[in-house]
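Nothing in this text is a laboratory measurement; each read-out follows from the coordinates by a stated rule. Please read all numbers here as calculations on a predicted model, not as lab measurements. Cβ atoms are built from the backbone, for glycine too; each structure is taken alone.
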Structure P
Amino acid sequence: MSQEADKTLSRFSPADFAEQVSAARARIRSSIVETPLEPVPGLVADLPVELFFKREDVQHTGSFKVRGAANKILSLTPAQRNAGVIAASNGNHGLAVAAAARRAGVSAEVFVSAHVSQSKAQRIEQMGAKIRRVGNDPLEAELAARRIAGELNKVFISPYNDLEVICGQGTIAAELVQQNNGLDAVYVAVGGGGLIGGIGGYLKGVSAETEVVGCWPENSPVMYESIRAGRITNIHERPTLSESTAGGLEPGSVTLPICEQVIDSSVLVSEDEIAEAMRRVHNLQGWMIEGAAAVAVAAFLKEAERYEGKSVAIVICGGNVSSEVLRRVGI
């Protein structure tokens, strides 16, 4: 574990973290949509569960990522804003940084790997950011972006390895508590850990009785295996419909010690279960949710009987679905 992660672990206080999230919420209020918490009674019609979807798919740029990006950019000093920012992402984070930077009048460059889809790269450019293609996978692009940012004295905005980004994502939990303060559990898909770290960190400070459930695709459970090992672990990943959670963890990521403390239980789901969850939500609600969101839905469906008579929220983290995923799912 890095010195930075060690410091994060030693100073992590749920009460203090909740205060930071509340400050982030005030900071980004005009930059985001306060997304609805919608009841979904038909998903498990034969079971008395009060189920809700937290609809981040209707957020600006189609995912939760704009929360963290906006909080980071709005926290910059004037000198940092003038210098511009650098990010790394094959999709949602890149879109979010580009959108938040344009809104704040800050120049942005987004590093992408060779596997970025052309449509996503074009959307990032249309938001006003420059694109730089580096490496064969997202982690390679991320490490290169951080290195170049250091050389150019620009702020690097990590998709997850940044406390201000994490606090921005935690504003989802602040809204959840305001919208329904009686939730028994919240299901969240996990990639780098920024989303569940923010949500779980806030809930531990203000609603500790709410269970925080981490959800992973079986084909890419990097944070899951890292938590089990007690250190960041490199594992062989296989292709997954959950494109937004795929990829390795940056060495020394601050999200590992946070996730170790805030995740109460974990569920892994198969590719067939992810695809079925996407189809089920589409058939029931007419909504197109991305693979990462379907990971959380599939995980809940796997465990629904545990929540008989209880109230559960599933974070629908995004709705940006690539054409390749749509073809594979058959929607």
Structure Q
Amino acid sequence: MYLGYAAGVGKTYQMLDEAHKLRASGVDVVIGYFEAHGRKDTIQKTEGLEIIPRQKIVYRGATFEEMDTQAIIDRHPAVCAVDEFAHTNVPGSPRAKRWEDVRLIQDAGIDVLTTLNVQHIESLNDQVWQVTGVRPRETVPDWVVGEADEIVMVDVTPRALIHRLERGVVYGPAKAQQALENFFTETNLTALRELAIRQTAHQVEGTQEKSSERILIHLTDDPSTAMLIRRGKRMADYLNAECLAVYVAQGSDLPAERKKAVERHLGFARSLHIETTVLNAKDAAKAIAEFARERKVTQLFISQNSKAAHSLVNNVREIQVTVVAERRR
């Protein structure tokens, strides 16, 4: 996986450079998907490499092109280069996300080279929003990124990247100027670069043994729960600890909207490979405390908006309780 912190740092170029090296050493390598963005140097880097034709999908009267996963599997090269790992496929595609296509290609016994920007890692979504004011819509679960055999950080200084934008290397003049005035400020790029460096270091250290820490996240229907899940999971990954989540149903039926919110948060936690449990109890704080002691939890993450927060802080003194407030820009 070639990891960067913004468009234009050179992830795709590095990936294609590696593909050429593999081909020169006799490895059967193809390009499964490549996004040019009009960058001449990167386009030239595809010369001499076999490109698998894309599949065409019609959606709402328009024709879109997506990676043809089955064609890649049928061709069965040793290695396949796939650009833009976090991409969301157009409705009507066999799978919703490109990372799901990549896993299918891997399951067929094909190694994959791919590219990803750090802001598309799920647990960093809130931090990226705080730093840049932009919340990435396309995300990849942390556990998927963690499956990479090797992560290569592709790095340039923020000032060098800004120079690339100004020279028209990354985008055309109009789009480049808009980017410089919004997302591609030096402050944003510096913060994102730091996140990418930390993420790469974390992946390198990820081979450590499982720790004795065990983190529990309290789920509710409150909108801040998604942020709480990311925060708790991020901490669990850093500590290499087990991560659990619990929701307490307190008897009475919730209104439809609140019930849907709970189900959404439970599903989100499961998608991040967090073990979820639903308890039935009138006293939520007591149920959470008993569950935490039973599962030998060492850290509890709970929202400031939770009615159980105050009681839990006072009654589980053997457990570190982190009360998380929802940040606002």
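Taking percent of Cα pairs over 12 Å apart, for residues 61-100 alone as the criterion, the highest value among P, Q goes to Q.
Taking FRET efficiency 1/(1 + (r/R0)^6) of positions 53 and 197 (r between Cβ atoms, R0 = 35 Å, to 0.05) from the coordinates of each of P, Q, which one would give 0.40? For FRET efficiency 1/(1 + (r/R0)^6) of positions 53 and 197 (r between Cβ atoms, R0 = 35 Å, to 0.05), the value 0.40 is produced by structure Q.
Taking relative contact order in percent (Cα under 8 Å, 6 or more apart) as the criterion, the top-ranked structure out of P, Q is P, with the highest value. Source structure of the calculated read-out (P(r) over Cα pairs in 5 Å bins from 0, in percent, for residues 29-132 alone, 2, 12, 20, 21, 18, 15, 8, 3, 1) within P, Q: Q. Quick check: 0.91 is what I get for Cα Rg over 2.2 N^0.38 Å, calculated from one of P, Q. Which structure matches? That value comes from structure P. If helix-only ellipticity at 222 nm (-39500 (n - 2.57) for each DSSP H run of 4 or more, over all residues; to 500) comes out at -14500 when worked out from the coordinates, which of P, Q was used? Label of the originating structure: P.
Of structures P, Q, which gives 27, 22, 17 when semi-axes √(5λ) of the Cα gyration tensor in Å, for residues 77-220 alone is computed from the coordinates? The structure behind it is Q.
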